[in-house]
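Values in this text are rule-based calculations from the coordinates and carry no lab data. Just so it is clear, the structure is predicted and the values come from calculations on it, not from any experiment. Cβ atoms are built from the backbone, for glycine too; each structure is taken alone.
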Structure P
Amino acid sequence: MTHFPIVEYDQATDPKVKEVYDQILSELGFGIIPNIFKSMAIKPDILEANWKKFRSTMLQGDVPRLLKEMVGVAISQSNNSVYVLKVHLHGLSALGMSEEVLSTLVSNFDACPLPAREKEVIKFGLLAGTNPLGLNESHYQNLMDLGLDQLEIFEIVAAADLFASLNRYTDAIDLEIDVF
C-alpha cells in the first residue's frame, strides 16, 4: 500500500495542483493523471518541479519520446521497479508500439525487432541509468558513430537520470499501479 495519499483531481484544493493536473491531462497523452504525480500533490511545489522535469525530459527535445520510453523500460526492468515498468509499457502501447516489440523488449532484448541504432541507444541509456560509472568514451563515440549528436546523447542521459529517480521514488513509497 502506498505510503502517501493519492490525491485525485476532484480532491485537489490547491490551485497549483489543479494547474499541474490539467497540464498532465492535456500533454501526457494517457487520458489520466498517473499515481506518481497524484502521490506528490501533498507538496505542490515538488509536484510542479517533478512534472516540469518529466515534461522537459520526455515530451520535448529531439530524441523521440518512444525511444526515451524504451530506455525507461530497460532501466525499470533492470531495477525491478514494477510501477515504472508497467506504467511505461502501457505508455509505449498507447504510443502505438506493437505487442511483439513490447514483449521482446522485456523478455528477450537481443531478439527485439528494433533497428540496431535504437538498440544501441537503449543499451547506452540502460548503462547510464544503472551503472553510470561504467560509461566511458567508447560508449559516447559509439552513439556519435551512429549519427547522434551531443544534444541527443545528453537527452538520453537525462532520460536515464529521470527513470533511475522515478524507480527509486516509486519503490520507496510502494506506489500502487494505475488503473488504465
Structure Q
Amino acid sequence: MTVPGIDLTERLLIEAAQKDPSRFAELYENHFERVYAFIARRVGDRTEAEDLTSEVFHQAFANIARFEWRGAPFAAWLFRIARNAIIDRAKRAAREAEHSPILDVPTESGLEEIENRARLFRLVDGLPEDQRRVIDMRFAEEKSIREIATALGRSEGAVKQLQFRALQNLRARAGDTNG
C-alpha cells in the first residue's frame, strides 16, 4: 500500500537533486530526524550520532547521482548508508583499540557478545533483500508490521510471512555456523 503521491513527490525531489545539487537540501530536511534517530539508537553517544549523521548525508549528497529509483523509500537508502557508516566506525574503533594500550580488557562474556553481534550482522546481510529489509525495519528501526507493510507496499500478512521466513533462515544459518 504505497501512497502514489508521496512516492511521486519523493521521486521528483530525488530527480531534482540529481540535476541540481542545491535541491538536496529538501531531501536532507525531510529525512534528517529519522536518520539521526536511527543512528542515535545504535551508538548511544550524541556527539558520535551527530558525526555519523553528518557523514551519512555527506555520502548521500556525494552519491545522489548514482541513486536509482526502485520504488523503495529514499530513507531505506539512507538507512543502509547509516548502517554501513556505523559498522565502519565500529571497525575503525576496534582497529584503533588494537593499537592503543589496553586499559580495560573485555571480559570473556563481553567478547563473546561482540562476536555474536558481528555474526548476526553478517547473517542478516546474507538474507535475500526483501527479508533483510523487513528484519532491518522491524528490529533495527523498531517499526510495527503495519508501518513496514505501508512502507513496502505489501499486506501485513506478507510482511509477517517475510519476517517468519527471515527468522527461520537466520536460525538455520546460525545453526550451520555453530556446527
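At a glance:
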{"read-out": "Identity of the structure behind 0.10 (criterion: FRET efficiency 1/(1 + (r/R0)^6) of positions 24 and 112 (r between Cβ atoms, R0 = 30 Å, to 0.05), calculated), options P, Q", "value": "Q"}
{"read-out": "Relative contact order in percent (Cα under 8 Å, 6 or more apart) - highest-scoring structure of P, Q", "value": "P"}
{"read-out": "Origin of the value -19500, where helix-only ellipticity at 222 nm (-39500 (n - 2.57) for each DSSP H run of 4 or more, over all residues; to 500) was derived from one of P, Q", "value": "P"}
{"read-out": "Among P, Q, structure where percent of Cα pairs over 30 Å apart as derived comes to 27", "value": "Q"}
